[in-house]
Structure P
Amino acid sequence: MTDFKPKETLTEQVAQHLEMQIVTGQLHSGERILESQMAKKLNVSHGSVREALLLLEKRYLVRSVARKGTFVTELDATFVRGLYETLWLILSHTSRKLVANWTDEDMARMEGLYDQMRDCQQRNDLVSFLNLGVEYTQASLAYADNPFLVTLIQDLWPSARRCSFLALRQGNDIIEDNLRYMRDSLDAIRAHDEARLLEILERYAHQQCEQVLACIEQDARRGSSSS
């Protein structure tokens, strides 16, 4: 049984718990989430689960179907390509401002995150590696100066984490690729090289998008062969 602590609202705690289960694949693509079962499992009220699912729907992790229930959002080519296209559009905008205006404090923070991710790789701590990667990517948002963009991308992060986790689970080669992209991007930021940074980000977004799609296709083949 899971015990929730009053650091945040109960609804947010339940939402974060369910979000992590979806991100890490414990709740599967297309799986129905039964409010009554989940409330009993987590020892919370139906209302807390219902409100948490509304938050997750806003974050694109679940979808509500009239008279049928709530389901984990299915990852398909349209969803994944749309997600990475949107992330690229937003981050290319904010990264231009970062590369022009970064401070020594920004660089120290990002270099520190890179070192922590290296450590997570050595410890094989994939969840922490993923969370630090998202924190690194969020660094450019400090320069967004646009509350609409910030709200949009905060709602997209859970799906981005879900897709990244799917790709990173494929092995150490993928993790090494992520670290190489991060190292290259840090060097471009330090050099105030906007063109190079944008090229690195676009290549990274395209590569990870294709990795995620390959994972989805592989899972689909496994499912059809076992049925």
Structure Q
Amino acid sequence: MERDRTVAVLAENKRMRLLSEVDVFETLPHEELLDLTRVCRPARYGAGETIFEPETASKKVFVLEEGQVRTYRTDSRGREVTLEVLREGTVFGRLGTGERAQGAYAQAMVASVVSTLGKKDMERLVKRRPEVGLRWADLVDERLSLSEDRATDLVQKEIPARLASLLLRLVESEGIVTRQGYKITTRYTHRQLGTMIGAEREAVTRAFALLRRIGAVEVQDRLIRIPEPDVLRRAAASG
């Protein structure tokens, strides 16, 4: 019995730590985080599992505690168009009114833990802690700006420049510094990258070959490395 209580306390402490690292919750005091661990319902998803679909009602906030998730839509030809790749420590999904649906798919890219916070619980939290609402609004605004930037790239840039711009964004969101420059920590396939820049897999492969020839990128063990960020920036600006 004592061992079970110890395990439960350790699990609760781990979830409190994870929730404290979520972008909109990071300023919450201990008692609020403790309450969140009790109202956020966690679920585990394997790589490739769907978390929600376009028709899913927007009655919950989804909290990515561990793992990596992408949101995407399908176009008129049934091709997937990635909207965003999310790493642990953020919230996602629409929190709408009435019958408004999510309008997109969310899929675990790796084994992930995603918890949900009901609309009423979120509203009560924002009333108690208005800074959570402000951070949520800032996050929505930031994502809208990124979507606008991506839309501009799709219209104005050729595929190699789009790929270079995407790689620069991935360096900002998940890159780590190594002796050989920057490394993007996720093993993205050319198909996945293509869904992010509106290109077929074959076109992404050709764009990669070009970026490698000019020294903008390297690929080792399916991980993308950026040895010379300035070269990649020039490629992204080339149009």
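Have a look at P, Q and say which one yields 1.9 for distance in nm of label points 7 Å out along Cα→Cβ at positions 25 and 49, as calculated.
Working: P: 2.5; Q: 1.9.
Checking each candidate, the match is Q.
With distance in nm of label points 7 Å out along Cα→Cβ at positions 121 and 209 as the yardstick, tell me which of P, Q scores highest.
On the way: P: 2.5; Q: 5.1.
Structure Q gives the largest value of distance in nm of label points 7 Å out along Cα→Cβ at positions 121 and 209 among P, Q.
Work out which structure the value 17.2 belongs to, where mean count of other Cβ atoms within 10 Å over residues 57-64 was derived from one of P, Q.
P
Comparing P, Q, where is Rg/Rh (Cα atoms, Kirkwood Rh) highest?
Greatest value across P, Q: structure Q.
Of the structures labelled P, Q, one was used to calculate helix-only ellipticity at 222 nm (-39500 (n - 2.57) for each DSSP H run of 4 or more, over all residues; to 500), giving -15000. Name it.
Q
Looking just at relative contact order in percent (Cα under 8 Å, 6 or more apart), which of the labels P, Q belongs to the structure with the highest value?
Looking at the calculated values, the largest one is P.
No value in this document is a laboratory result; all are computed from the given coordinates. As the structure is a prediction and not an experimental result, all values here were calculated from the model. Cβ atoms are built from the backbone, for glycine too; each structure is taken alone.
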